[in-house]
Structure P
Amino acid sequence: MAKTVWKVDTVHSEIGFSVKHMMISKAKGTFNDFDAVLEADVDDLTDSKIEITIDAASIDTKNKDRDDHLRSADFFDVENHPKITFTATDIKKKSENNYEVTGDLTLHGTTKPVVLDVNFEGQSKDPMSGNQVAGFSGETTINRKDFGLTWNAAVETGGVLVGEEVTINFEIEAHKEA
């Protein structure tokens with residue numbers, strides 16, 4: 001089957017993250033505004049074109065003060081680095097529906113290679129539009145300090161307020177373009 005263009009349905013998709021908070025729990029959030037270029041043969045994703053662009057200011061942790069702090073120069077510095085991007089550079093099939101997607105993640109003005117563990121969740125026909133729909137999920141873990149996100153504060157009981165490792169996860173529903 002040939003590669004086709006798929007449009008991400010952001011209403012039915014999510015890009016999220018979690019990071020250790022105060023050494024005892026996890027703070028979670030999502031990015032509400034993102035888009036992707038996906039050109040793929042869903043029967044074999046190894047030759048796909050994948051580009052994701054996230055509006056860093058769209059961060060949402062359900063806490064306005066924390067979100068504003070994350071947008072500030074202490075973290076994402078959205079005034080100077082408004083976009084987070086990922087561009088796939090290599091895709092390897094690990095099993096029938098599981099892929100290792102290597103690519104360049106640009107965050108806070110720093111670009112580093114990362115590896116995503118991606119699952120093809122299958123495809124279906126949208127009963128409303130008749131379009132073909134495909135689902136993908138996955139995650140990766142990065143060290144935020146590798147991207148210049150170094151702000152932290154000590155906690156009274158030892159350790160720090162924000163962990164270094166950040167797990168990024170996603171659920172994507174994409175519609176085949178006519």
Structure Q
Amino acid sequence: MVGEYSEDDGKKLLQLARESIEERFSGREPEKLEGKQFKQARGVFVTLTENGELRGCIGLPYPSKSIFEAVAEAAKSAGFSDPRFPKLTQEELKRVKIEISILTMPQETSVKDIKTGRDGLICSYMGYSGLLLPQVALEYNWSKLQFLENLCRKAGLPKDAWQKSGFKLMSFQAEIFCEK
């Protein structure tokens with residue numbers, strides 16, 4: 001998956017994400033992106049940071065929409081619908097950096113096959129679910145065990161839930177583009 005989108009494609013998607021958030025304040029819709037690569041259905045996450053701190057992160061883990069639609073929707077949701085943060089203000093938007101993660105299709109996996117830093121993880125168990133992007137383990141310098149424990153915590157589960165019978169684990173990889 002890595003390298004499927006060019007640096008130029010990444011810049012266009014980052015601009016789309018920013019314009020999608022700005023639309024809330026300006027009323028101007030983002031420009032459509034031309035090219036078959038922008039019509040492909042892809043899982044996508046948009047992460048917003050301000051001064052290096054998380055400010056919003058929402059995405060669509062499965063390829064249910066074109067990447068154009070998914071980035072636009074995830075960007076707006078990260079800015080205005082992440083329940084952990086207040087809605088983004090127009091003034092804040094000037095200071096926010098945008099990161100886009102384009103995901104591969106999640107596949108069932110086992111603990112032994114997880115590679116920290118390469119794989120993002122999705123878990124589900126007893127009606128709870130959680131997702132962590134691959135770059136999160138690198139940012140916090142987590143071991144595989146810490147990654148699994150934090151995935152469980154994110155899902156609202158005990159940190160050792162990954163060891164339980166019936167715990168489902170899926171992995172995916174991401175191609176990441178970030179504003180400079």
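Bear in mind that the values in this text are calculations on the coordinates, not laboratory data. The structure presented is a predicted model; accordingly, all values stated were derived computationally and were not measured. Cβ atoms are built from the backbone, for glycine too; each structure is taken alone.
If you rank structures P, Q by distance in nm of label points 7 Å out along Cα→Cβ at positions 12 and 132, which sits at the top with the largest value?
Details: P: 1.5; Q: 3.5.
That would be structure Q.
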Work out which structure the value -0.74, -1.05 belongs to, where log10 I(q)/I(0) by the Debye sum over Cα atoms at q = 0.21, 0.35 Å⁻¹, for residues 20-59 alone was derived from one of P, Q.
-> P
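Hey, Rg and Dmax of the Cα atoms in Å, for residues 44-147 alone derived from one of P, Q reads 14.6, 46; which structure? Numbers along the way, then the final one.
Working: P: 16.5, 46; Q: 14.6, 46.
Among P, Q, the structure yielding 14.6, 46 for Rg and Dmax of the Cα atoms in Å, for residues 44-147 alone is Q.
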With distance in nm of label points 7 Å out along Cα→Cβ at positions 36 and 52 computed for every candidate in P, Q, 0.6 is reproduced by structure P
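Kindly point out which one of P, Q the value 11.6 was derived from, the read-out being mean count of other Cβ atoms within 10 Å over residues 28-35. Show your work: numbers first, answer last.
Details: P: 16.0; Q: 11.6.
Answer for the origin of the read-out: Q.
Starting from the value 4.6: which structure in P, Q was distance in nm of label points 7 Å out along Cα→Cβ at positions 68 and 92 calculated from? List each step's numbers first, then the result.
Working: P: 4.6; Q: 3.0.
Traced to structure P.
A value of -9000 was computed for helix-only ellipticity at 222 nm (-39500 (n - 2.57) for each DSSP H run of 4 or more, over all residues; to 500); which of P, Q is the source structure? Working shown, then result.
On the way: P: -1000; Q: -9000.
The read-out was computed on structure Q.
Work out Cα Rg over 2.2 N^0.38 Å for each of structures P, Q, then name the structure with the largest result.
Numbers: P: 1.10; Q: 1.04.
Largest calculated value belongs to P.
When FRET efficiency 1/(1 + (r/R0)^6) of positions 84 and 164 (r between Cβ atoms, R0 = 25 Å, to 0.05) is calculated for each of the structures P, Q, which structure yields the highest value?
Values: P: 0.90; Q: 0.40.
Checked P, Q; max of FRET efficiency 1/(1 + (r/R0)^6) of positions 84 and 164 (r between Cβ atoms, R0 = 25 Å, to 0.05) sits with P.
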